[in-house]
Structure 1
Amino acid sequence: MAYLFDSYLMIDWSAASTPKKGADSIWYALVERIDGKPVETSLKNPSTREAAMKEVADLLSDLSARGQKVLVGCDFAFGYPKDFGQSLDLTWDGVWKELSHRIKDGADNHNNRFDVAAAFNQRLSGTAGPFWGCPKARQSEFLESKKPYLNPLTNEMRLCEKRISGVKPVWQLLGTGCVGSQTLMGIAHLEGLCHHPWLHGQVKVWPFETGLSADRLGDITLAEIYPSQIKVSALGELPKDAIQVRTMARHYADLDQKGELAALFAGDETLSAEDRETVVRYEGWVLGVGQSEKDRAYDWLSNYLKKPNDIYKRSQEMIEHDIDVSGFDADMQDVAIRMIHACGDVDVGVDIAYSNGAASVGRKALAGGCPVLVDVEMVSHGIIRKRLAQHNPVICTLNDPRTPAKAEELGTTRSAAGVEFWGEWLAGSVVVIGNAPTALFHLIQGILDGHLDKPALIIACPVGFVGAAESKETLIALSDDLGVPYITLRGRRGGSAIAASALNALAKEGITQ
């Protein structure tokens, strides 16, 4: 399969005035395609912009020497609303050259961005606008800390920014979530990168030099990205910035893997010819931004699939396109697909674990009419009775009148206490746990102690932060001691829908919702 790129380098920028590491500093991540699979090969946090650009130039030179085509994504604006360039009689490239000439950025991150912004304000309007936002000590006649009452230019937002909710105008230089300073500094550095002696002639800037298309991309293509398109949060010792760049690098690599990346370079297909010229000559575009959220919502409202069979068919097509289940045993492939379908997240596939032959054992038990024992009513409601060819009884003892007293006696939850009343149904049954880690722990302990019979199969998908991951890992680790096959979903994720979907996949074939 032909890909647009071989490597994906994502950069989270910073306009800090002193060297800085950690949160709110420069991070970059590189994902390379190795043996056909996207692999993260670098995650770095240089303390200054000068150091970052030296590292990036070295990295791009090395990748280029190996014949790799590279997508470089940067999280600052590549252009300004068209009035800015028109007022200066400059198109995008003229603006880039002027910023490169004006911005002074030292090896210690000390820079003159506020002076440059004030000079532009004086030249454009003779007032403190359109640029605004600076420390009070840096205020002057032509730059103030607060937003001017009126923007002296007509447009506050670019066309692409009008399609993104929550973004701040590129004129704002200081404050949480703003990118004005990053843009001044970033454009100046990218202009230098484009003319770096090791990279000269290899770099193209999308969409200015390529048009709104994937047809004329460079060996190295620079593109503006908006990491907040994908929601992430800090993980362990890594700050959100680091997670964002590695997530975006993998995101674009995955889209390229599926043949879906090229479409993003077309921008919004609803743009008029005049708007497209504005984008290409002056403003630029954010990779992945299409219609406005409201317009997209109206499209969804008008065109969503309504017929159950159409929905199911399309879901299966998307799953089969997005995931590779060839690594699962043949008898587990349909179970894995059903579990992924139930939660709408293809990433859960890597966390599905099972013992050898578990699915076959479960199918045989169900075909023999065994009971299905569940920990909560929600699992019961998710089981498709039409798929139970032998009209297998589905039993939940959570609301048995004896359960509260038993929970009090055992000092545990009602879900765990309910396991005590599975009694005569338990031997040879299929157990489906979709909510309570305590129920799974209690079942495991009861089987090991010998006072609970062995089911034919345990489907374990408890969900939550306390005990969920640990209960499933206990099941996996002690499966040989238990002597009971299992199907489970590692980690905190799980829930009644996923658990029930696994059972439905093991039941009678060929009937859909």
Structure 2
Amino acid sequence: MNGRNLPAPLNSFRGNSKSIDQYRAMKNLIMYTTFLFVTIHANGQNTEINLDEKISQSHEKYKADFIVNRRFKHEQVMNYLDDLKSPLELRKVGSSVAGKEIRMVSYGEGETKVLLWSQMHGNEPTATMALMDIFNFLTASNDGFDDYRKLVSENLSVHFIPMLNPDGADKYVRRNDQGIDINRDALRLQTPEGRILKRMRDSLDADWGFNLHDQGRASYITDKSATISVLAPAYDFPKSINEKRGNAMQLIALMNESFQKFIPDQVSQYDDSFEPRAFGDNIQKWGTRTILIESGGLIYDREKQEIRKLNFMAMLMALHGIATDSYNRFTTDDYFQIPPTNRGFRDVIVKNIQLPESLGGNITDIAFNFQERENESRSEYYLRASLVDIGDLSTSGGYLIHDVEGYEVKKGKMSEEIYSSADQLKKGTLHGLLKSGVTDIKVEFDPTISDRKSIPFKIANGNNNSNASRLSLGSNPSLLFYKNGVLEYVLINGYFFSPQEEWKTIINGMKKL
């Protein structure tokens, strides 16, 4: 715990006096050394890559292709699990409030027991996606990772609950069908889902636990988004550190070493205030070394497919770190070097707007966040921008920041024509309207989510003029930016672009948000 304690050198194990523990330490050191650096041949030269890089590069091969976005359903996951192959073992461990089956997948026969649970909150699915990919990885063979699988299966017994809250997942909401936050039910155990998690932890007497969640896109570190936040939860109000919580901190430091290669300076330490009702805090208290992973935001990755890959890599590296005891290379001090999570990152910031008199006449900055407007089944959504801050935002950070100093600013124009069908709005002939400064379109039909995602205008119903006379919080203003009398940029629904771009380029750009 004090200092970087590297595994003992091989020459310390001589003669016939090796204990079982010494033998295992030597074997794990050999495996650790073998896997930490993997040699591949490229262009006739030897190139060394680390295990985490090799795992990340291989992700596409193991990606469960039935998941293409975050809003998948319980039935899809169950159908996928039905087809799992040996050596994975599948069993039902209980049912949700609505009677949906909750399953556990198990791998390995080692003494050290690891429990991972995901989607305790139904609208936090990133780790579930990664677990589907990990199952493909664990059932593969002859791909350069067979020794990894042998190492993990011989040393660990790994148990996955990939969807703890299927009712919430199907509705894409946080809570279960009782309206209870399962992660605040560790004491009363009023939810069947919470009782399942408690029973599995206790029956396994898990040595390690991974509490897998998503956090909002507003989390950040200085001027970058917090793509991943990690935590070894506290087990009491003083935030004491015993040996097991310290081990969890060491393993997080190992994972952070890998994260920094792919998302430098975008890993934060989640708030470690003790929450006496939460499962993570209590599972730590009950003697399981617990690691919280919160998947946040990454630019141009709203569906979290890149963050899915990061979870895939990090969890496999963590299992390797436990199997080899290589987390002992790190200290609790390494863990505390991870910066804290802040809140308030914005989706879009536009700086130095010289407002016309009709909008107040002052120089200001504005910030937008996107809201996901869903269909009834919550399987699809479109983005609507909402103004969340106005004023001096020089200390604020965001995914996209535009500086319009020196531009003349005008309000966007409303179309004179009222359109009766979506087909009219999708035609490239409307590009001329955009170039003339028309940003808001009047319609007399109910546009679908697909329509809204493929139309680079703000849609207003009938004669409603949606472009307010002043900027106000909660509004969604359309603005035009001129330089020397020429319209160079438009701001529509939080999307900042040049109307001079090709029509397809504009529409494809919208999809990246």
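Read the figures in this text as sums done on the coordinates, not as results from a lab. This structure is a prediction, so every number in the text was calculated from the model and none was measured. Cβ atoms are built from the backbone, for glycine too; each structure is taken alone.
Observations
- When mean count of other Cβ atoms within 10 Å over residues 210-217 is calculated for each of structures 1, 2, structure 2 gives the greatest result.
- Value 0.90, calculated as FRET efficiency 1/(1 + (r/R0)^6) of positions 146 and 170 (r between Cβ atoms, R0 = 25 Å, to 0.05), assigned to which of 1, 2: 1
- Test item: Cα extents along the principal axes in Å, for residues 154-457 alone calculated as 76, 42, 40, pick one of 1, 2: 1
- Parent structure of the calculated result -9000, given that helix-only ellipticity at 222 nm (-39500 (n - 2.57) for each DSSP H run of 4 or more, over all residues; to 500) is the read-out and 1, 2 the choices: 2
- Among 1, 2, which structure scores highest (criterion: distance in nm of label points 7 Å out along Cα→Cβ at positions 338 and 450): 2
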